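The structures considered in this document are given below.
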Structure 1
Amino acid sequence: MLKILLKILSGFYYLITSVRNFFYDSKVIKSHEFFAPVISVGNITVGGTGKTPHTEYIVNLLKDDFTVTVLSRGYKRKTTGYVDATKDSTVAEIGDEPKQMVKKFSGQAFVAVCESRVHGILKILKKRLDNQIIVLDDAYQHRAVTPLVSILLVDYNRPVYEDHLLPYGRLRESSKGTSRAHIIIVTKCPDEIKPIEKNIIAKNMNRLPFQSVYFTNFKYSAPKKVFSEAEDTCEITKDTEILLITGIANTKVLENYVKKNLSEKITQLKFSDHHNFKAKDIQKIVSTFSTLSSKKVILTTEKDAVRLEEIAFAEEIKKKMYYLPIEVNFLSDEDAQKFNQQILKYVTENKADYRLHTTVR
């Protein structure tokens with residue numbers, strides 16, 4: 001009965017999202033196109049597909065030749081309206097993912113948050129006129145803006161063509177929505193994926209002639225300290241006990257990496273995605289860590305680290321807390337080169353007329 005009810009509710013959800021998309025497609029509802037190049041990165045599923053690492057990849061690609069600003073809604077922030085993110089901004093003010101990016105790109109790129117992407121883009125263009133490119137983080141459903149390039153991320157482990165609409169499944173809209181993407185990236189792929197499987201996935205997604213499909217996974221680098229009090233080098237052997245703290249949507253990739261490359265002696269504390277750590281959570285972290293052997297360390301994700309570093313932990317905890325940096329890895333160097341060239345071609349052939357920076361077509 002529950003399954004039937006969820007399917008009925010999914011039918012209503014399909015009707016609502018389809019009508020909304022129809023109104024945008026038929027221009028009954030206006031979608032704004034800006035003269036400055038806008039790149040959108042997003043998904044059509046609930047849960048993590050790797051939006052932030054892929055956004056960071058694009059920023060790294062463009063930041064040396066363009067003035068790049070990442071615009072996010074700032075999920076779960078306590079503020080409203082447009083806010084410029086700075087290295088002194090708190091997670092409560094801008095959200096955890098913008099905080100992660102502003103720490104990483106301070107002095108190299110700008111980060112801002114605004115629930116209205118149209119308003120946010122106009123504010124950005126009034127502030128910075130030179131050689132500007134705007135990257136929208138998590139904006140695939142934000143149809144009020146027509147991006148120059150729309151990048152759709154699809155989780156290899158949860159392909160959209162095998163999923164269902166909310167609440168029966170995890171799709172935010174029908175899988176037909178993939179047709180709006182210029183580029184589709186299948187994320188979290190195994191290293192050993194075969195060419196024939198890539199072709200099958202692309203075919204099942206009903207790839208259109210103009211769409212490019214790429215395949216990526218994530219690579220972790222050496223642990224970095226969350227607090228300055230920690231040792232510069234994190235020594236982990238197979239005998240080290242690890243307290244793994246996660247507040248992300250999907251922990252499978254991280255868990256597999258830690259077990260395979262660091263230590264199998266893992267005690268894990270799982271929290272919800274974008275979790276706001278409270279006093280009882282901190283107490284649980286401290287008490288759990290105290291039960292481990294003398295050879296122990298705390299590991300967490302980049303996103304969780306920006307929230308945890310705002311908490312006043314005791315000195316002995318700070319000395320043992322590290323995070324695992326993550327970055328996007330294309331499964332072939334050829335694909336990475338093609339993707340980079342495609343993005344650079346898009347933005348260089350569509351440079352903004354900055355004298356008309358406040359104009360919206």
Structure 2
Amino acid sequence: MTEPNKTNSFKSISQIGISDIVGAGVVAFFWFYLATLLDVEIYGELHYFIAIASIAYIISMIGTRDVVTVYVSKKIKITSTLFLLSVSAGIVTTIVIFGIFYRIDAALLVLAFVINDLAIGYILGQKLFNSYGKYILTQKILTLVLGLGFYYIFGVEGIIFALALSYVHFVIFVFRGFRESKTDFTLLSSRSKFIITNYSLNLFGGFRSNLDKIIIAPILGLTLLGNYALALQIWAVLILLSSTIFKYILTHDASGNPNKKLKLFTFFSSIAIAIFGITILPLIIPELFPKYTGTVDAIQIMSICVIPATVGQIYYSKLLGTEKSRTILIGRIISISSFISGILLLGLTYGIIGVAIAFVLSSTLQAVFFVIDDLLKRNKIS
């Protein structure tokens with residue numbers, strides 16, 4: 001299979017990239033501005049409940065975003081079936097979260113996350129990159145406008161409500177997905193292995209991204225969590241380039257286009273970004289966030305993680321595009337087990353520095369596993 005047309009590739013990446021970069025800038029401003037308004041403990045508590053909602057939504061996503069992207073790209077009429085399963089599970093977990101925590105805001109955020117993921121999977125699978133840009137930017141702007149508006153009107157309690165409302169416009173694509181094909185559960189049987197494996201790896205990936213906050217809060221305290229949450233917001237900006245390109249290359253890996261040059265460019269860019277995070281950010285953070293003293297040490301270490309995280313995304317796209325999810329699942333298990341162990345061992349001993357080291361170590365082990373697995377498979381074929 002030949003490489004995709006360079007002009008079309010650049011245009012598509014630009015449509016995704018501009019919206020992701022501008023959108024990330026808007027959301028980053030929102031969270032950074034909130035950090036200047038809130039005490040470290042309150043900032044940590046806010047992210048604690050968002051993490052709970054995130055875990056619940058991950059459990060609900062039977063039809064994951066990447067599975068939807070792959071099957072829509074392959075023109076397999078299974079979209080409405082996957083949507084029905086995920087939305088139904090989302091409603092159940094929404095009720096459960098409210099029943100446990102009596103937080104209607106966190107409960108509604110679960111359903112909002114489900115709608116968002118299904119819609120984005122559909123949009124990317126259809127290669128509607130222009131629509132992707134418009135809808136993502138709308139959501140990010142709503143996050144800023146509603147988030148700050150609700151904060152000043154209702155206080156901290158209004159922020160998560162605002163986040164949930166910011167995803168409401170994605171419902172349009174969920175309806176499109178339902179209309180695209182009839183619900184047919186017989187289509188699941190021949191693809192159950194791929195769907196279940198991807199659900200499992202999405203589950204482990206979601207735990208990797210959110211379980212840390214749920215563990216840190218009761219064990220290491222909300223102050224440490226607040227500093228760590230701000231470091232994660234900064235790291236999300238650093239990883240933005242590779243995350244943006246991943247959304248593009250997955251659709252083409254699924255179609256048989258390898259995009260080797262683009263992947264190589266992404267890898268070398270991640271090295272430059274990591275160096276920036278290590279050397280420049282520690283000089284900027286104390287000036288902007290004087291209350292968040294622990295964030296400086298954390299982000300200096302976590303910046304290194306941009307490199308292995310990028311490598312992991314490149315291999316993730318390659319493996320997922322060919323429906324070889326078992327390797328990804330093993331990598332995710334290695335990542336989350338090493339991360340949680342690292343938090344409990346290093347975090348308790350070294351505080352936020354230990355948590356940051358565990359963060360880097362978990363992504364590095366996953367990336368090393370993907371590389372070794374690929375080399376062994378190449379040697380076996382040759």
Of structures 1, 2, which gives 26, 18, 15 when semi-axes √(5λ) of the Cα gyration tensor in Å, for residues 21-180 alone is computed from the coordinates?
1
For distance in nm of label points 7 Å out along Cα→Cβ at positions 29 and 165, find whichever of 1, 2 sits highest and give me its label.
2
Which one of 1, 2 has FRET efficiency 1/(1 + (r/R0)^6) of positions 117 and 309 (r between Cβ atoms, R0 = 35 Å, to 0.05), as calculated from the coordinates, equal to 0.95?
2
log10 I(q)/I(0) by the Debye sum over Cα atoms at q = 0.08, 0.09, 0.10, 0.15 Å⁻¹ gets -0.39, -0.50, -0.63, -1.58 when computed on, of labels 1, 2, structure 2
For mean count of other Cβ atoms within 10 Å over residues 77-84, structure among 1, 2 ranking highest is 2
From 1, 2, which structure was helix-only ellipticity at 222 nm (-39500 (n - 2.57) for each DSSP H run of 4 or more, over all residues; to 500) = -28000 calculated on?
2
Comparison of 1, 2 - label where FRET efficiency 1/(1 + (r/R0)^6) of positions 133 and 229 (r between Cβ atoms, R0 = 35 Å, to 0.05) is highest:
2
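A short reminder: the numbers here are calculations on the coordinates, not readings from a lab. Keep in mind that what you see is a predicted model, and the values were worked out from it rather than measured. Cβ atoms are built from the backbone, for glycine too; each structure is taken alone.
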